[in-house]
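Each in structure tokens, the structures are laid out below.
Here, each number is a calculation from the coordinates, and none is a lab measurement. Just so we're clear, the structure is a prediction, and the values are computed from it rather than from any experiment. Cβ atoms are built from the backbone, for glycine too; each structure is taken alone.
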Structure I
Amino acid sequence: MVRSKAEKRLDTLSTHAILLALALVFIFPVFYTLTTSLKSKGDVLTTPPSILPRTLSLEGYDTVINGSDMVTHYLPNTFINAFFSSLLVVPLAGLAAYTFSRYRFRGSRTLEFLILGLMLIPRLTNLLPLYRMASDVGVLNTHELMVAVYTAGGLPFSIWLIRAFFDAIPTEMEEAALIDGCTPFGALWRIIVPLALPGLFAAFLLNFVDTWNEFLFAVVLAIGNKTATVGLYDFQSSFETAYHVWAAAAIIIMIPVLALFLAMRNVFFRAMLDGALKG
């Protein structure tokens, strides 16, 4: 069926209109949080509320930066947990994904689906056993515990994500490398890893963002070593009606993740596009 230019133009306009509407839906809460963070306490409590601040004020940011431990303790704690757990997830998930992609052994398919099934288990069911074991071992409120928990939680999804990239790489390339004198590990490091690098970066970024925003495990297992999300929750009791302080804290928490995403956006979008085409 041949469509006219007018029909094609209408399809393009309608598609862009829908995408623009969806973008506004997702952007508006962030925009409103940003404008609220730039209001003074009196401006926040005005009735009816206004979207834009009447006068720009950094009162909320001053309270968060100078009147709390958000910048000095909570954000560094969050970064340590998110960065090192994501850094561990990538090689561990990569080796597992490579094994499932290149080798077949008895029970391999069953093991793959068991790993997939781990993503269906609610995290809340693991919280009490983890707390009891961590308390018995004496590692509560430590970075080692949180990194281990976040690494284990990020492995199932990362294994399946990275495997899609390994499956798309022809085995003939490894065989050629082996003929040229490479060891199996050398072929993996010199041939497979560079080709699958976008997938590895995507796994790192997705795990980093997920860990950065995690609240449940942090509030139970690391209450003495608080992360940014737990610190943000504390503002609810410390600043009862200071919405501009909450908004400023939320913006400050968002900035590192936004900066990381902007720095890696080309690699991430390329990985997502390649993964969609290969899938």
Structure II
Amino acid sequence: MIIDTHTHIFPERIKQDRSPYFNNEPEFKLLYDSPKAKIITIDTLIASMDTHQVDISVICGFPWRDSDTARRNNDAIIASVQQYPDRIKGLACFDAAWEGAAHETQRCIDAGLCGAGELAFYLSGIDTAALACLEPVMTVLRANGDLPCMIHTNEPVGHIYPGKTPITLEQIYTLAQTFPDNKIILAHWGGGIFFYNRMKKQAKDILKNIWYDTAASPFLYDAQVYDLAVDAGVIDKVLLGTDFPLLSPARYYTDMENSALTTVQKDLVLGRNAALLYG
């Protein structure tokens, strides 16, 4: 089974004309101002899944500042889950600083979604204020059967690109430390923090409820990043995430083939880990 845990869809009206949504949405403008940044609806995702033999995709929208836009995008997620119940799972997405974020999380869970994400702090990083904003959402997720939360992270070094946040490894570590009882998926390999799972003291316990997705990996890392995850002892916490439509699943399959992963380890990343996490 192949499960893609990180994809994005939007309502049809945003796909047709994104420009009105740039107003008062600096994060959206940052990531989607370029016409090369693809915006898709559920139909395009399903077609790609069929092409690349993906059985299940986990979909999310965008962390909109405007609460009405966030709700409409989440409604599109809910409708997609209802249309394709055997192939699509969904996450509630919004600006975590919104006072109604916890209520929206519960609304989406009641409607059939299975967690929250991709929550992001593109301009600030995951600072103290961000952690305070996450607290009510994390409480709702714990109260509803320990549902996971996917959070945008990135490597704090290297080349600059749209959406690369001013985040530090210390902030990512503090995130895990602040919410030890939540299941947290760190997008984009967690910025590389999985390496510290090999520390002798403290870190392994702090990171015990952390998963890592592979989103944008072909843009960021050599194929041997999968081998490093094995060496770090976290291959059972690595989830295939394509960030589709940013990249197709085929790019990830190629990287895994070019790594030293065994067949069993590939199966873990491609779907078994996600199946256990999402039940």
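Among I, II, considering only distance in nm of label points 7 Å out along Cα→Cβ at positions 45 and 173, which has the greatest calculated value? Can you show the working numbers first?
Values: I: 6.3; II: 3.5.
Structure I comes out on top.
Comparing volume of the Cα convex hull per residue in Å³, for residues 5-140 alone across I, II, which structure shows the greatest value?
On the way: I: 289; II: 108.
Largest one: structure I.
Matching task: -24500 is the computed value of helix-only ellipticity at 222 nm (-39500 (n - 2.57) for each DSSP H run of 4 or more, over all residues; to 500). Pick the structure from I, II.
Working: I: -24500; II: -11000.
The correct label is I.
Could you figure out which one of I, II the value 0.15 for FRET efficiency 1/(1 + (r/R0)^6) of positions 13 and 261 (r between Cβ atoms, R0 = 30 Å, to 0.05) was computed from? It would help to have the intermediate numbers written out before the result.
Numbers: I: 0.55; II: 0.15.
So the calculation was done on II.
Determine which structure produced the value 31 for relative contact order in percent (Cα under 8 Å, 6 or more apart), calculated from the coordinates; the candidates are I, II.
Working: I: 31; II: 19.
Traced to structure I.
If Rg/Rh (Cα atoms, Kirkwood Rh) comes out at 1.07 when worked out from the coordinates, which of I, II was used? Walk me through the numbers on the way to the answer.
Working: I: 1.07; II: 0.93.
Structure I accounts for this read-out.
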